Structure formats: C-alpha cells, structure tokens
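The structures considered in this document are given below.
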Structure 1
Amino acid sequence: MIRLGSELQVLIYHHPVDMRKSIDGLSMLVVEALGLSPQAKTTLYLFRNRGGDKFKALLWEGNGFMLLYKRLEKGRFQFPKDIEEDYYEIDADLFNWLTRGFDFYRLKQHPELKTSAYY
C-alpha cells in the first residue's frame, strides 16, 4: 500500500476518463481541461472511469512522472456526484481512505462547539 504524505494535495477530475490514457494523455488533460501544471511537486491528479471501479493517479516526482492505477475486483469507489466544478480537492488522508474503499462523503463530522462556560 502506498502512503502519501500529509503535505500532498489530491485533485480529483470530476468527469470520467478513458482508462487507456497514459502519462502523456493525462498530462495533456491536466493542462487543457484544468489549466494546471502536471509538474506541480505537491499535487497528485486523480482520474476515474465511468464505472467508478478504476482510477489512475498522476504524480510528478521532480525527475519524472509516477502513474498509479487501481482496479477494484468488486464494488466501486465512492466519488461525489453533486460537484459542479471540473475538479475538487481532497487531502492525502481522504485519498488513503478512498483507496481502501471508504465512502468518506457519507461520514458525518461532529459540529464544532462553542461554549462560554468552563468548569
């Protein structure tokens, strides 16, 4: 299992991508569709297929690209469906949860509490 550092940001391209694309095709997608640099050292770009059971991730490591590919044998990755932008950001912890199959968008965070009485 590959673990990503907490300083890494993960940008998920919202639209399904043809999984036959490799490093060059995904790099061009980052430039043309997102208007970003695929050589950002602290950014991992994540692309999913239409069925939601595969993803590819592109990461620049200073002297070359790393391409990660994961295919689930059963089930689907849980990507949100109500995103209007072309991409959205998650942190490295959520990416690690995603690769393990967790649906982190259904998890509910406890609300932040404000109190004025301390005893």
Structure 2
Amino acid sequence: MKFDIGMDGDIVTMGVDGDLVARSAEEFKSQVAKLRDKNFYFLVLEMSKVRFMDSSGLGACMAVHKMLNEKRGMVVLTKLSDAVGKVFRLTRADQMLKIAPTQQDGIKILHDAIVERRNEGSQATR
C-alpha cells in the first residue's frame, strides 16, 4: 500500500493506493496514527486508487474515524471507487462517515468544521 501525503492549511490530504484489506489495514491505521501524534486531526482520504476493500479495511476506516474524532478532528473520504462505495453503502458506514465526491469538496467540509470548532471555542471562553 502506498500513501501520498500533502497539506492544505490545517488539513492533511492522503492519497491511498492499493487494496485496503487485512494485510494493509494495520499499516493504514499506523500512518494515520503518526499524523494524529503530530497533532494533525483533520484528514481527507482520497481513495480513487483503492479498488478493493474487505471488512478489515472497513474496520480500519472506522478506527481512523474514531481515532481523529476523539481529538475533535474529522476524516472525510473522497473519490470512492464503485466497489468501495458499495461496501460503505451496504454496511451503512456511509451514514457514519463523511464522504465527498472530490478532494476539494472534502477540504471544504473540513475547513467549515475547523471554523465551527474555533467559533465554539471562542464562545466558550466568553
């Protein structure tokens, strides 16, 4: 599995290339954990090059969601292949995770979330 990592302000973009299955799920979670440990909590996962995902891959996506959510962060999945999108729809995971059609849409969702959380923080200190 390969990862292409970039930045857009406070948002990390990660392109994932390869099948997200049992043998790659731990590596995937480990990559995200490294980002979290460096205080990056907002992540766009561009998944157009993930052609196949099994239950371990789905579990890894849910674990990443939980990992970042615990830090008041968020993950948005973008550009899902038909096969991967079907897994999310069949398991209803698409109702728990944010999914956007393009990377730019995902970045906008996260920018809006960052602004909202900053506003919540400033209101709490008043």
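Read-outs throughout are calculated quantities, based only on the coordinates presented, and are distinct from any laboratory measurement. Small disclaimer: the values here were computed from a predicted structure and weren't measured. Cβ atoms are built from the backbone, for glycine too; each structure is taken alone.
Out of 1, 2, which one gives 0.8 for distance in nm of label points 7 Å out along Cα→Cβ at positions 17 and 65 as computed from the coordinates? It traces back to 1.
Taking 24 as the value of relative contact order in percent (Cα under 8 Å, 6 or more apart) derived from one of the structures shown (1, 2), identify that structure. Computing relative contact order in percent (Cα under 8 Å, 6 or more apart) on every structure in 1, 2 gives 24 only for 2.
If helix-only ellipticity at 222 nm (-39500 (n - 2.57) for each DSSP H run of 4 or more, over all residues; to 500) comes out at -5500 when worked out from the coordinates, which of 1, 2 was used? Can you show the working numbers first?
On the way: 1: -5500; 2: -16000.
Structure of origin is 1.
Looking at mean projected area of the Cα convex hull in nm² over structures 1, 2, structure 1 comes out largest.
The value 12.8, 36 for Rg and Dmax of the Cα atoms in Å, for residues 33-88 alone was derived from one model only; which of 1, 2 is it? Matching structure: 1.
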